[in-house]
Structure I
C-alpha cells in the first residue's frame with residue numbers, strides 16, 4: 001500500500017461521520033424551528049430552560065454541526081482543511097457543554113440522562129479531530 005493511499009476503512013468512517021454530522025444539522029434546525037405549540041406541550045421547567053437559551057449557544061451549536069459536517073465532507077474528499085473544520089466543531093461542542101453543565105439548569109431539570117448524548121457528541125468530536133490529524137500525518141489528506 002502506498003503511504004499516501006488511505007485504507008478502505010477511512011472512507012467508510014468518513015461517510016458515517018458525515019451522516020452523523022448531518023443528523024446534528026437536522027437537530028440544530030429542529031431546535032431553531034420549535035413552535036410555541038410544541039413549547040406549550042413541555043413542562044414549565046423545560047419551557048423556561050428552552051426560552052432562556054442565549055443566542056451565542058445557537059452560534060456554538062451551528063459551529064459544532066456545520067464544522068463537523070464540513071470536516072466530514074473534507075475527509076471524504078481527502079482535504080487537509082478538514083482539520084480546521086473539526087477544530088471549529090470541537091470548539092462549538094465545548095461551548096455547548098460549558099453552557100449545559102455550568103451555566104444552565106439542564107441537568108437539574110432534565111436529569112443526569114440528559115448528559116449522555118452531549119458526552120457522546122464530545123467524544124465523537126474529539127475522535128474526528130484526531131482522525132483528521134492522523135490522516136494528515138499519514139498524507140491521506142491533500
Structure II
C-alpha cells in the first residue's frame with residue numbers, strides 16, 4: 001500500500017526521493033572526477049555495462065573493483081570529461097538519467113554526444129549502471 005514502510009523503514013516515497021537525490025550526487029561526482037564519491041553511490045554488489053564493448057550489451061564490469069577501474073579508465077581517457085543537461089527520473093527500483101557528454105581524447109579529438117543511463121537500485125544505492133550514448137559519424 002502507498003505510504004507503507006518497507007523492510008528498511010522507508011516508505012516508497014521516501015526511497016524514491018533518496019534515489020532521485022542519489023542520482024544528482026552521482027552526476028556531481030562524475031563532473032568532479034571523484035571516484036570515491038561515485039563508489040559511495042554504488043551498492044556492494046554492483047555492475048556497470050559500458051556503452052561500447054564486445055558484447056551486445058557493451059562491456060560488462062561486475063563487482064566494486066571492476067566498476068571502479070572502469071570509471072577510472074573513463075577519466076584517464078578523457079581528462080576533461082564533463083556531463084551536462086542532466087535529467088533524472090526514478091520509478092520504483094529503476095532510474096533513468098539523460099545527459100550530454102563532452103570530452104577530448106588523447107589525440108585531441110573533441111567528443112560531444114547525448115546519452116542516458118538506466119539504473120537498477122538496491123535499497124538507496126545503485127546496483128547497475130547501464131549506459132547508452134549516441135555515436136556520431
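Odds and ends about this structure:
- Which of I, II yields 3.3 [distance in nm of label points 7 Å out along Cα→Cβ at positions 68 and 92, calculated]: II
- Once distance in nm of label points 7 Å out along Cα→Cβ at positions 36 and 124 is computed for every structure in I, II, the highest value turns out to be that of I.
- The greatest value of distance in nm of label points 7 Å out along Cα→Cβ at positions 84 and 100 among structures I, II is that of I.
- Structure from which -24500 was derived, helix-only ellipticity at 222 nm (-39500 (n - 2.57) for each DSSP H run of 4 or more, over all residues; to 500), options I, II: I
- Per relative contact order in percent (Cα under 8 Å, 6 or more apart), the highest-valued of structures I, II: I
Where a number appears in this text, it was derived from the coordinates with a stated rule and is not lab data. Not measured: the values here are computed from a predicted model. Cβ atoms are built from the backbone, for glycine too; each structure is taken alone.
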